[in-house]
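Right after this note come the structures.
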Structure P
Amino acid sequence: MRPEGSPRPARALPWLIATFFGVGRFPFASGTVATLAAVPLYIAGYLAGGDLLVAGLAAFFSIAGVAASGALADSLGYHDPPEAVVDEVAGFLVTMMYLPLSPWTCAAGFVLFRALDVLKPWPASRAERLPRGWGIMADDLICGLAANLIIRAGIYLWR
């Protein structure tokens, strides 16, 4: 017998991706926890393959996230379920794309991305209204891009 809320085996892969391997089931602040879980993924990706691997991971989780989070939302019956946290993972990876790896950029990326994701400035607030997985993913990708640009501006001004 399956535990309550568990996917059928045929739907397990979308659930795993959408919940970032179960992180989305954390009982509170699942988006923040998922962003924290994305930090070691970013560091490992950067150390293993540099900027191109980080960009590839961001692309993978963005594309797979649209389908997986849409499937999760459909199976749960509501638009943006808190269990769907792949958007935070992809958004954080976009935040960190082509930035130098350092404790400061990781901390700035984490804080800025989470702040923007919570505040949802335009156009992220508008993108959130897109249907299914597109709306779940697009707002976080926009927030990630905005955070990336803010960090770049900070690095430029610091130098």
Structure Q
Amino acid sequence: MDSETGLPVEAVQPEDEGPLTPLHPNHAKALRVGMLLFFVPFLIGSLVLEIAQLLPPGAIAGPVWLVVAWLVLVLPWRRYQACGYRMGADRLQIVRGLLFRKDTIVPFGRVQHIDVAKGPVERFFGLATLTLHTAGTHNASVSLPGLAEANALAIRETIRAKIRRDAL
């Protein structure tokens, strides 16, 4: 038993320590664009209500625009900083979340197949999302967004090679 964690010594892996690999910096920009696109209807709605002059000038549009500006400028950067990953010899660890932290470890032996997806905003910024589909029903897919496209393809090939080697 490990005296610090209370776990069997075999369960304590030194590869699970150390800094996480950060996502590509363009991921914060892609998150900003996505959030801005989401909030466009709210911004337009605030302007329509402002034109209708239901309340004093600036009472509706001012607060809405300030909140949206904060959400678009600050929140994506914080989300970007809260995410990272770590490739081990036999696993991929993905950590994300601001308020609720989620630490997922995917053993390569459970991976069924791997996808690399690129949406229009991701393509514009040269990014891709790596998705690992695993055996089982609960959380059978684990995604890692915000990788450089070449990095996502390299990680996919590395995992695929390790899976193929373990299968032989």
Structure R
Amino acid sequence: MFNFWYRFTWDLTRLPAEWEGVPRPFSIRLAQPEEKDIVLRDSLYAISMDASLGDSVRMVQELLHKSVDDAFRNEPPNCFVIAHGSRIIALSVFSTQPDAENHLLSGPCVLHEYRSRGLATFLTAATLYALRDIGLTQAFGLAKNNSSLARYVYPKFPGSKDIYEMGPRSEPRLTAG
């Protein structure tokens, strides 16, 4: 049985010149190398609370372990965090590889008690702008078809979406849609 996802494609040259700042009292920054375990823990927790993933949660958790490891091999890590005081409450692990199948590796992960405050949209914007600023002209993100990311967050940015199938071995395939 295949899991149905959307693959969003964003033209980074079409992003607005600016995006609103992170809502107060929160702050955004790149993760520090010593925060790897916190980032992994919080992203796994956020994913486990996403009911739209259903039976895909184990696959996503496995991919997330690898993505966090890869992101933290860079200095600074390819990961934005949003903090409330000293507590990390949201994060976005990303790839800077131009040919990546998915640049928003974790998608925006927001702890359950901080959802519905615009943080997922802000993290997506921060990530897309960072990718544009390093010279990428196009970025991709995956989201489960019935998720809030696919329905409310990712469509806020100029781009398109196609049906994307994740096979039983996590081998992605782009299909017409």
If we compute relative contact order in percent (Cα under 8 Å, 6 or more apart) for structures P, Q, R, which one ends up with the highest value?
R
Test item: helix-only ellipticity at 222 nm (-39500 (n - 2.57) for each DSSP H run of 4 or more, over all residues; to 500) calculated as -13500, pick one of P, Q, R:
Q
With Cα Rg over 2.2 N^0.38 Å derived from the coordinates and found to be 1.37, which of P, Q, R does the value describe?
Q
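FYI, it's all coordinate maths here, none of it is from the lab. These figures come from a predicted structure and were not determined experimentally.
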